[in-house]
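Following are the structures in question.
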Structure P
Amino acid sequence: MTSILVSDDTLTVRLPRLSRIAGLLRDQVVPRSAITSAEAVSDGLAAARGLRAPGLAIPGRRKIGTWRGRGARRFVDVRRGQPALRLRLQGQRYDELLIGHDDAAALAARLAPGN
């Protein structure tokens, strides 16, 4: 399971080995100052929109990888039936992180700019 670690200055997303391989992704370290918005979405799988490039999608079950669309590059790691944390970023490799997490609402409140 993907872990999200929050410190005063950074957000670290650590992926399990299999997820890194399947999604052609690596762990992400993002300065909290780069986060422009944070929100919880009830259905992370439906929130992952755009074209997969590269990554893995098992229809109706799992999406992991890079999704692109409308000038945005998204880091996606979501599962069916799990809420997700959506972070919009500025000045980073990805414009958005969409990460499945059981306590997405609490994380979104903690990571909202100004908190």
Structure Q
Amino acid sequence: MPIKNILVVDDSPTDRQYLCDILAKSGYAVTAAESAEEALAKVKQQRPDLVLMDVVMPGQNGYQATRTLSKDNSTKDIPVIICTTKGQETDRVWGMRQGARDYIVKPVSAADLLAKISALG
């Protein structure tokens, strides 16, 4: 299934805008959420083709939200790419264990992000 609609989840307005701009300029339809809780609601309503998930957010973190999506039968087929400042190997492994399909460390290069998305599509 080709990826067309992407939900960007990040509590930082700057990071959220940066990611949305990269994706929109590449032809993707983009929506955004400022928290994991908002993201979980939007995933249920909008059924995006991909979720870009930050980890460090107030309230529920991105690992918890990714686990929730990957364990729910109605959302488990929606791929999640974790997009975070947490760059340790243990962070990456933990993110993948929660159900993420890929992991990218900020600052994100547009080329890396688009390559990871096209690899899933």
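Since every read-out is calculated from the coordinates, none of them should be taken as a lab result. The shown structure was predicted, so the numbers you read here are calculated from the model rather than taken from an experiment. Cβ atoms are built from the backbone, for glycine too; each structure is taken alone.
Details
- Parent structure of the calculated result -4000, given that helix-only ellipticity at 222 nm (-39500 (n - 2.57) for each DSSP H run of 4 or more, over all residues; to 500) is the read-out and P, Q the choices: P
- Ranking P, Q by distance in nm of label points 7 Å out along Cα→Cβ at positions 13 and 85, the structure that comes out highest: Q
- For Cα extents along the principal axes in Å, for residues 5-44 alone computed as 27, 21, 6, the structure of P, Q it came from: Q
- Value 18, 17, 14, calculated as semi-axes √(5λ) of the Cα gyration tensor in Å, assigned to which of P, Q: Q
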